[in-house]
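Where a number appears in this text, it was derived from the coordinates with a stated rule and is not lab data. Please read these numbers as outputs of a predicted model, since none were measured by experiment. Cβ atoms are built from the backbone, for glycine too; each structure is taken alone.
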Structure 1
């Protein structure tokens, strides 16, 4: 069984100092870098919003296509990423889940490459990571969320715990990076 790591939205605007900076968002980078070699495929997603987006009615403008904020965090090892998914690319598109990517069909890619174990990490626990992992389960994948390689927005205190509980209830396996086998 092939396994893939899906790195969700580890972008400058979601890290401290960014337009929608997540507290300690940059702390996921060394954890992700330490596990990258344990997977058959590395996939990433990036918010890639147009300047005018309905998404910005809910959130401050962030990850605008072709800007520094939309770039990956500079410490993230990106050379092994074999597939880059762009999401939230339309004016009326939130694009929380990597399965909503507009440049490539993630389900088709996974099926064509016989990947049935998907490990999800990145930003943010309570939005894009959660949406991506739930979609993975809905597509019939064995879905793992790497709990020490995610960080939440936590608009309301405890949103991260609620998200993890929902992921678990829906069939995701919650695992820490030190428990991953090569």
Structure 2
């Protein structure tokens, strides 16, 4: 290109304008061709840069989506882990409460058994007292009265005394009174 330009200037100085014009045209054709080639190269470079930037944008967008998906997955994992831990904690609390409730139920059952035994013992004691009172007050009193009547009869009738029936009856009644008294005293404490 430089050679055409120099040749065109030399021919112009020599006065050959036709050859100078041809060389200038060749110079400009070559110059335009080079400029066009440079422009095409620049356009291709720009287009490559643009396409590269577009591809990089797509890659960045995909990376962003992957990162977002990864973050969502991590968030979901941590959420599930937290939920599992919370569930385990709640289950543990539930089991502890169940254990406490079972212990309370056992304790209440034990108290009920103790109360039932206490009431049973008290009932038996009351029944013993009642039986002892009935024996002492009822049967004992009756036997004592019969004894006194027999003693009165014994004093009044001396003839029957010879038969010793009164003594035998009196001894039997005396033994019955002593037995009732002994049973009654065995069933009731001395303080009563």
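Out of 1, 2, choose the structure whose coordinates give helix-only ellipticity at 222 nm (-39500 (n - 2.57) for each DSSP H run of 4 or more, over all residues; to 500) equal to -5500 when calculated.
Computed on structure 1.
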Output 10.4 (mean count of other Cβ atoms within 10 Å over residues 55-62, calculated) maps, among 1, 2, to structure 2
Match the computed value 42, 35, 30 of Cα extents along the principal axes in Å to one of the structures 1, 2, and report its label. 1
Quick check: 14.8 is what I get for mean count of other Cβ atoms within 10 Å over residues 7-14, calculated from one of 1, 2. Which structure matches? 2
Comparison of 1, 2 - label where distance in nm of label points 7 Å out along Cα→Cβ at positions 39 and 151 is highest: 2
I have 8.3 for distance in nm of label points 7 Å out along Cα→Cβ at positions 79 and 135, calculated from one of the structures 1, 2. Which structure is it? 2
On FRET efficiency 1/(1 + (r/R0)^6) of positions 23 and 119 (r between Cβ atoms, R0 = 35 Å, to 0.05), which of the structures labelled 1, 2 is highest? 1
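Out of 1, 2, which structure matches 25 when relative contact order in percent (Cα under 8 Å, 6 or more apart) is calculated?
1
Hey, FRET efficiency 1/(1 + (r/R0)^6) of positions 15 and 71 (r between Cβ atoms, R0 = 41 Å, to 0.05) derived from one of 1, 2 reads 0.00; which structure? Before the final figure, lay out the partial values.
Values: 1: 1.00; 2: 0.00.
Traced to structure 2.
Assign the value 0.9, calculated as distance in nm of label points 7 Å out along Cα→Cβ at positions 31 and 167, to the correct structure from 1, 2.
On the way: 1: 0.9; 2: 18.1.
It was calculated from structure 1.
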